Structure 1
Amino acid sequence: MFINFFRCSERIFPDYQAGTIVAPADGKVVVIEEVVDNEFLHEKRLQVSIFMSLFNAHVNWVPCDGTVIHSSHQDGRFIAAWLPKSSAENERSNIIIERENGEKILVRQIAGAMAKRIVTYVEEGKECRINQQLGFIKFGSRVDLFLPLNTKVEVKLGDHVKGNQTVIAQL
């Protein structure tokens, strides 16, 4: 069972185009809603959240090309990751990627009830690219994307997505 968490096959997303947002994790889409991010972006955003079950690989992927302009880790609780409050209350890492056109995408890695360790590979001030690993959540949980309001979401609640393979949205 533990091998499931740590497996990581090489995945290449074919034909990436600017404006495409690719799934940052394997799992199930559990949230698609408009929210206000008062912590980092200080504006309304479209939140898309992917819950990683015990059966998903727990590697996380860069969802779009850009430059990492913020990366931070916050300690917190370890409540069930499918609960909405886990995004604000659980241990988490926050990564802001600025695209070439200045748009900012917030990616939040969230620890859950079993997860006790978040690893983030990307570094502030460095470029990141599609097909690159963003990090890893040991014993997994959830990854939230905070996208501009005018984003066209390509998935529905309940959809199962594959990291670095499924198109989540078009900016």
Structure 2
Amino acid sequence: MKRAWQILLITLLWVSAPVIAAQQAAAERDTRSLDDNVQALKRDVLKLNRELFQLEEALLFPTNTQVSIFLSLDIGKFFDLDSVQIKIDDKNVSNYLYTQRELASLRRGGVQRIYFGNLRAGEHELVAFFTGLGPQGRDYRRGATLVFEKQAGPKYIELRIRDIKSRQQPEFVVKEWE
């Protein structure tokens, strides 16, 4: 009787082996298919997120009212920048405190967009305050002002800190980009 059971068991295993293998292959295909679907969904979500970000920017900052303010350093030996405060029409719009890493990047020629916002058309006054260490390691706080006309279309303004070697002093320039 024991021998009959063994033969029956071997026969069942021999007959069911292809069925089990087919089921395992189908499960692997389903898993791969599921992984492919998840990856495709991830790509779609990233694409949708990028499109939503662009739409949000277009709605919040229409091109006709955009104002961007950039900061750059030329050499920077006579002034070690610590922070910048920006006011437009007596309203504080930006305060920025710099790290050593950011300053190193600016000294290598980097340009930072320090403010991005909306302004209505018309005349506006920009005031920028620069705080840091000046010549001989003394505390230094200087301001620069620009009165500008905002018209339809984006407006770009640069705050530039540059050295004047003849006076051994930093100069703070605010200029409009064309």
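Things to note:
- Which entry (1, 2) yields the derived value -0.80, -1.28 for log10 I(q)/I(0) by the Debye sum over Cα atoms at q = 0.13, 0.20 Å⁻¹: 2
- Each of the structures 1, 2 was assessed by relative contact order in percent (Cα under 8 Å, 6 or more apart); the largest value belongs to 1.
- Identity of the structure behind -1000 (criterion: helix-only ellipticity at 222 nm (-39500 (n - 2.57) for each DSSP H run of 4 or more, over all residues; to 500), calculated), options 1, 2: 1
- Value 1.6, calculated as distance in nm of label points 7 Å out along Cα→Cβ at positions 105 and 161, assigned to which of 1, 2: 2
- Structure responsible for 2.9, with distance in nm of label points 7 Å out along Cα→Cβ at positions 97 and 145 calculated and labels 1, 2 on offer: 2
- For Kirkwood radius over Cα pairs in Å, for residues 49-88 alone computed as 13.6, the structure of 1, 2 it came from: 2
- Test item: distance in nm of label points 7 Å out along Cα→Cβ at positions 73 and 129 calculated as 2.7, pick one of 1, 2: 1
Read-outs: derived from the displayed coordinates by stated rules, not from any lab. Being a predicted model, the structure only gives us computed values, none of them experimental. Cβ atoms are built from the backbone, for glycine too; each structure is taken alone.
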